[in-house]
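No lab work stands behind these numbers, since they all come straight from the coordinates. What you see is a predicted model; the values in this text were computed from it and never measured. Cβ atoms are built from the backbone, for glycine too; each structure is taken alone.
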Structure I
Amino acid sequence: MRKLNSMLLVGFAITALVTPTAALAEIPAPVRAMIDAAIGSGDENKVRTVIELARETSPEDAAELDAILAAYEVELAAEEAAAAQAEEERIRNAGIFENWSGKGELGAFRSTGNSSNTGITAGLSLKREGIDWRHKLIGRVDYQRSNGVTTREQFLARYEPNYKINDRLFAYALAQYERDRFQGFSGRYAVSGGLGYQIIDRPDLQLSAKAGPAYRVTQFLDGTSEDRLAALFGVDFDWDITDRLKLTHDTNAVAEAGGSATLLVDGRNTSLNFVTGLNAKISDDLSARFSYAIEYDSNPPPGAEQTDTLSRVTIIYDF
């Protein structure tokens, strides 16, 4: 069907181009030269502007000008269709290490005097967009020492593939690892899978939600462990407030340029990870980000608090 459509477009283009060529003789030579130059520039807006000006200054040539524009539009559509097909073929034939994009994030502080404090937060997120599949890899490290004593040491790694069922509905899978001995566990593993739905899909505003069953294993510092069935709920939100200011609230996006809201519910312990961030573009590749995180466990190990909060100011590099 695509091959037939391409052949029809080429046929229409040839037919349309032949007709205006004969009529071009009636258009004044300077006007024709301007139109040819605009078409040669490859700038669609320029072509339309020149033809519109020519129509205003030479209304008697309106029919010929309309024919030229029609032929140009047919040729433009054929070129766009060919480019789209070539891009689709490139994506389908890409290797496993191709078509990845990502963000690197870094923030740090150091203070001396009455107290000595050192802290670092670093994150990396990678995304690969395909025709039907999307893959996301996320990692984050938070580390802090105060007066020679480690007061924060948190690690996170996550992999999430999504499969597009249609324009709105998608299926997801999730594998996640966490370590935070100050919250009482040396390792916490979770896997989940389910369905998601794109509620709003606009260039400047996107909102989606997902839910599914989950299975979680927690290894405590005292050497004990527990495994439980759970349920996962998540919300993704991105809002381009301006060209340089963006508010994001992306599910499982602790290491991404914005925020996250992930809720894991089981019979013993409900966990909530909530991060909201505001990004301000410094340049095309660099952004500054302020984010606020809330991590809540309804039933933490003895001696651990239910709620942790963390504010971050970081620099993000897009690649």
Structure II
Amino acid sequence: MIDRRSLLLSAAVVGIATTTSGADAQTPPPDVPGGSHVPGLPEPTETIDLWPKGAPGMPARPPVEIVDERSKEAQLGDRAVHGTTRPRLVVFRPLIPNGSAVLVMPGGGYVRVVIDKEGYEIAHWLAARGFTVFVLFYRLPGDGWKAGPDVALSDAQRAMRLIRARARDYGVMPERVAAMGFSAGGHVCGDLATRFATKTYDPIDAADRLSARPAVAAHVYAVQSMTLPVAHAGSREQLIGKDASPALEAAHTPASNVTRETPPTFLVHAEDDPAVPVENSLLYRAALKKAGVPVETHLFTAGGHGFGLRYAAGKPAEAWPDLFVAWARTQGFG
């Protein structure tokens, strides 16, 4: 559970965050040159830079942020960002906040972070149901950051703490912040859920005294294991290297790090997933059960990988977002 001291501290930190958040210009959301957007779908404009003085551990040769539009359909965007140097949250505010927030971590195999399919689409959907949503554009381990395989976790920890620090600004209760991750973003989510207290960066302000533990965590066709053949080979190579030792594999496999403090968990996977085998979710579920952590699991016979919202339409898997909301209510999320 989030300790009482952290919750009380968050109220004090809100005052600090409120006075500084509007003073500094924030990095805009990632976008393609010229901004070819989906007609009728509003683009977000509000962002929060995670690191006011720049992300720690910058490589000697900093990456260059590039956004690609991969869609061949004019009515369906599929942007992806590479080389993030200014990790940030893109904010989706609901018309009527229900007091709960979701930190969304899109996938991309640790070589990119997708924008639309596993970011903005689920953010719009959740915001329409009262959730305040923060889509995280995290740094990538293959870009040479000092934190190495912990660099995305650093961003996720900092993001969770900033959301709590600014909870009052967004009509959010600090104890009702969920984490949701897709594919490789599901691995970031698993790292956050199991290693939320691991020190991966030096504190920079009062927000870093807050807990980074999500109240609940949702993993959607998530990368979890770093051991072949269950591991997604591409994510594994980007995160820990092709020749990683068994010890390094275990250190970055969330199932190996589950404890009784891991938050209640919601799992979604398709059994015919050709990219991230369903065993990733099954092994994680087994570890949660062994530790006594509540876990809700939904396996679909068909659906493949990366279905998000758009490719689940018309299939049984399209029920997963409603199933998540129903489950979240049982965990105290309004």
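Computed values, structure above
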| item | result |
| --- | --- |
| Per distance in nm of label points 7 Å out along Cα→Cβ at positions 140 and 156, the highest-valued of structures I, II | II |
| Given -0.70 for log10 I(q)/I(0) by the Debye sum over Cα atoms at q = 0.12 Å⁻¹, for residues 28-147 alone, calculated: source structure among I, II | I |
| Highest-scoring label, criterion being relative contact order in percent (Cα under 8 Å, 6 or more apart), among I, II | II |
| Which of I, II yields 56, 24, 15 [semi-axes √(5λ) of the Cα gyration tensor in Å, calculated] | I |
